[in-house]
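Here, each number is a calculation from the coordinates, and none is a lab measurement. Just so it is clear, the structure is predicted and the values come from calculations on it, not from any experiment. Cβ atoms are built from the backbone, for glycine too; each structure is taken alone.
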Structure P
Amino acid sequence: MSKSRVRLPPLDGVRGFVAVGRRMSVTLAAQDLFLTQSAVSRKVRNLEQILGCQLLVRGHRSVDLTPEGEQLFRVADAAIAQLEDVLAKLARAKVRDVVTVTASIGVAGLWLLPRLGGLQATMPGVNVRVMAENRTVDLRGEGVDLAVRYCAERDTPPGAVRLFGERTVPVVHPSLDVRALDADTLPELVLLEFDDPGRPWLQWSEQLNAAGLGGVEPKGIVRFNQYDQVIHAAVAGQGVALGREALIGPMIADGRLSTLAWDGPAAATDHAYWLVQADSQPRREVAAVRDWILQQAAEPGV
């Protein structure tokens, strides 16, 4: 194995010199490197000291290359450009190893995140990034691999796979010691409301009217702009929430929440939860996470 005939100067100094040579300005080079002008000047002077020759001719408000500087710049500029290209490709490859999954804040917090430990246990080599967003994300435009969407079937994109439907039931923390929601208990209870009029099937007014309790006043109503906040408040014993069974099934199973008997409808919408993938032929890691999500959705009591 051959050895280098000379000791190479620090790459940081060469990069600073190339940045100046590309812009013929210390000020603009400093902006490109997100450094101060003095820091860039110091790097170039250190490089000149190491090489034992002057690389720049410094004017009052201008710089130029010396013959030695021109010679070094031609080689160093090409080498730095190639190095930048390779590093960019490696960085993109590293990002592609991550599987990005997007879901609404409520679905991400209540359904997806509690299950991620199982994913890491079964697929330890797969890295997952969760993007919790209530807006509809452009999957390809934002580098997202998979999305859990909540919508009616007519609004699903091609290839969407149904995960589960929507069912609601009143839930409380067991410490409230109430078993039914009716005309006798409602006046003593605080209702926890998801403040989203665009989804009337998740509004207490709609549900109470359907159950024949529209004329009964609850003790109070507390509204939240995120659905997971509604459920966390219920777990804290602050009132009764309309629980979406698909999202809170584990909380009911382990006793953190109890269901209340009542005459309200279990479902009042054609909305369901769907899995969407950005590419019809996804890479191996994405396919593995996709299959895991489908398996989780198929589990009894989801």
Structure Q
Amino acid sequence: MPTEGLALALTLAVTLDMLLGDPLWLPHPVRWMGRAIAWLEPRFRRLTLKPLVSGALMATLLVSSVWLTCLLLVWFAAAVHPAAGILVQAVMIYVCISARSLADAALAVGDALGHSGLGAARQAVSMIVGREADRLDERGVTRAAIETVAENLVDGVVSPLLFAVLGGAPLAMAYKMVNTLDSMVGYKNDRYLLFGRFAARMDDVANFIPARLAVPFIAFAAQLLNGRGRATMNTACRDGRAHASPNAGYPEAAFAGALGLWMGGPNHYHGRLVEKPIIGLGFADARPAHIRQACRLMQTTALLVFMVAAITLLLLPMAL
């Protein structure tokens, strides 16, 4: 497909995300990916192979199958009519991005804090974080929501758009399978330490450049919103590595600098206390009002990333 057509597909996808988000009534391919992982896992575990090898085989099969299936669908649709090819790519990219649903979920936490109390806020935040929400106070709930917005800006916007620019909707969908695999089997526990290691490493590699590429976009958005562009860059450069994940620390540190908040610190996961470094040491405590600011920052950054992606696709034929 010509890059102009891909730019149009990207524009349609972002528009659909802004208008619809992730409606529960709409069948979502990511849920199908999750079911495929759950169905294949016990079957690959029964193979007479080391868990590391069987897990790697399962991940490779799933990612390559998604890419090939989507490639064939796009090819078939484009063969019927070019507009059909654009529409199919638009729908695929749309299901890969999640700026609207991420903002809605985080804002639900803020609304619960403001109107329904801490118990309701804990319930709302438990839907979007892995830490034990019942142990969190108001500041902990707020910080968890903001950290999730920051981290998922990469998973839900920057990475899918970057892979869409590089390889169209099929590559964006393949990335989404990588991301789904990591969320389901990429844990460092007894069950998945070996079986899910390859999937976790795939996710680390896939997000390595997008996580770092997101920082200047976040800084630009922060400069537009509150004039904290330099603080954003400085905090990301200083604290970006202060995270167990090789990637998550960069957007979180950028958000810390942009909002003037500290993040990280100890949290309980699956009954175990995990000591995390402080990101943005010396900054203020998070307050419920900061959740809305974080969502505005995330959405502004997403818009900037989309604009650069679309312009790149439109200018690419002139540069070649």
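Going by FRET efficiency 1/(1 + (r/R0)^6) of positions 151 and 263 (r between Cβ atoms, R0 = 30 Å, to 0.05), which of structures P, Q comes out largest?
Q
Where is distance in nm of label points 7 Å out along Cα→Cβ at positions 55 and 111 largest, in which of P, Q?
When distance in nm of label points 7 Å out along Cα→Cβ at positions 55 and 111 is computed for each of P, Q, structure P gives the biggest number.
Determine which structure produced the value 2.4 for distance in nm of label points 7 Å out along Cα→Cβ at positions 39 and 159, calculated from the coordinates; the candidates are P, Q.
Q
Given that Cα extents along the principal axes in Å, derived from a single structure, equals 93, 42, 36, which label among P, Q identifies that structure?
The value was obtained from structure P.
Which structure, out of P, Q, was helix-only ellipticity at 222 nm (-39500 (n - 2.57) for each DSSP H run of 4 or more, over all residues; to 500) calculated from, if the result is -12000?
Structure P accounts for this read-out.
To which of P, Q does the computed value 19.6 (mean count of other Cβ atoms within 10 Å over residues 119-126) belong?
Q
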